[in-house]
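Peer 1: Below, each structure is written out as structure tokens.
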Structure 1
Amino acid sequence: MSELAQKISQAVLELPAPDTDAQGAKKKNYTEALSHRVSDVLMEELRILGLSGVEFHARGRDKQFMGGYGPKGVDVFLSDEKHGLLLTSGVKGILFDARKNLLNRYRDMVMEALELHKRFPYAVCGHLFFMGRDEALRDERKFGSVLAKATALFTNITGRERPEDAPELYETAGILLIQPGDPDSVDLAPQGVPEELQAEGYCQRLVDTFRTRNPFF
């Protein structure tokens, strides 16, 4: 297990998971709390890889940047006064009811990249997306599984190489599986997910893209 996987596993271990029959509000709160834990891990990992200025505001309101159509909150980010937003990574997931909520999350992601790139076309935008393992492996009529559907969707909105490319695209993304309450379930390289969309290597891809675009930073 990689160091990143170990840190995320520890976060899963420390956070009590809701019962399977818990109310939706409890499941939502758990998902958000895990998102914050993973964001902390991601911030630490990016700092280790050399981006010492990366931040995540774990308490209070999200950090806000003026996007193309209004203020936009971000999760993990790097910015300065001269350039504004330089790098950001969303950290969101669906642990419950993935078949029902996947398309909504996908649309939110597209709008997030569009808003940020419209205002900051040189910004490197990534997204670390976690899914409940059991939910991800559920049958899906067209794609075979929910995970396969997520992979197909994300393939269409990643790979932005240059600042003039479509603003709704992300530079990179990473998919990982987490079964609530099971630290041994963390999987950064799910079977069937291509390497360029796996969470394993996501941080390095994000940093490499940033260095290429900002060689003098």
Structure 2
Amino acid sequence: MADKRMEIAAFFSSWNKLTAAQQQSLCSAAQLRSVTAGEMVHGGSSECTGLLLVCSGRLRAYSASPDGREITLYRLLQRDVCLFSASCAFHALQIDIAIRAEEDSSFWIIPADVYQRVAEASGPLSTETNRLMASRFSEVMWLLEQVLWQSMDRRLAAFLVEEANLEGTEELHITHEEIGSHLGTAREVVTRMLHYLQSEGLVRLGRGSIELTDRAGLEAVGDT
């Protein structure tokens, strides 16, 4: 239990301000789960998965339209906390997102009702929860601004650079359809934009791969 307590504590800056009973409540309820790449973690507002504390891997939080089109809202990496998967416990927090593993991943799950009960009784944890909620909403609002006001070539260039940073390589093995799901657009649009970036000497397209041949140029396109 001591090792588990230390692992859970690492996710909360307010941990030492919780009472021993509150710490015990969170630790006792937390369950470790492992998933493989592609596996669904949270299916949307109809599910109440609980608070996710990511130990390893990478999770993708996204929104899906009724016709099946998707757009990535944010990624969850090691040591990230996802509050929206426990939104059922917070009446003022209503957001319909799905979460799927992009890599083999492991994470702690704290049931929503347990976390809510402790947060309501602890001022420091409540403050931390509000700060986390505001940070995630800021990410979503930033994405909304990009979708509304930024051209697709800029969004695509920025996405390719971000993906290269995440994967640690200049050669990405990702389909045009997968990119469309991240950016919330059709595969045909992605293909057209990739061919444009290739004509500008910024990428090289292969069978099932995209090589970043001019990272600085892509960064410039993404920042303009």
Structure 3
Amino acid sequence: MPSSKPMNPNRQFDLIAFDWDGTLFDSTAIITRCIQLAVVDVGGRLPSDKDAAYVIGLGLMQALAHAAPDVPVDKYPELGARYKHHYLAHQDDLSLFDGVLPMLADMKARNHVLTVATGKSRRGLDEALKASALQGLFDGSRTADETAGKPHPLMLQELMREFGVAPERVLMVGDTTHDLQMALNAGCPSVGVSYGAHEPETFTQLNPRFVAHSVADLHAWFLAHA
């Protein structure tokens, strides 16, 4: 078990775990549309924007199954393939939210351990890291396909073990209730961001320390409280 002794007693959190899509990467609208197109491609009923956005952050198959309850299980592989087809066609349209790079650089300079905990696949995350010039900023990462999908706490638990950090010294940052519930399940505090997939009103019952309404808002909170 990780020691509960802080790595640095002058700060509140030693390890910060970020969700990817909708938190660091401006991809919510494109992912929502790709989910909708994939469901229709295999004969399913078009999911609403709200239903398609709700599943962002879950593992791919878990997300598509939830978004397309009328699609039979034997079509899930085809459904996943169609989603990947549409996503790959648009991945060059994706970008980091304004302000993400300076925010991460500041937290790195303060010697926080920076990590990613995402519903993306390992291959997808590695490709995104290369494309967004973020290589070297993150100390570690976990993806849904190599651990367990959110809100299961395994991603955070493995990161805590890897870096020897106790739950109360880990902060999870995400744009969905899946992220904040994962933090609760792991015994970690969280911060929500309102500019991603889920409405911030849904965060209240999950007790985040703060809800940021922009990257600048998040950056300022980090500097004052993290």
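Bear in mind these aren't lab numbers, they're just calculated from the coordinates by the rules spelled out. Everything numeric here is computed off the predicted structure, so don't read it as measured data. Cβ atoms are built from the backbone, for glycine too; each structure is taken alone.
Peer 1: Given 3.4 as the derived value for distance in nm of label points 7 Å out along Cα→Cβ at positions 31 and 71, which of the supplied structures 1, 2, 3 does it correspond to?
Peer 2: It must be structure 2, since only it matches.
Peer 1: To test your reading of the models, identify which of 1, 2, 3 gives 27, 19, 17 for semi-axes √(5λ) of the Cα gyration tensor in Å when calculated.
Peer 2: Only structure 1 yields this read-out.
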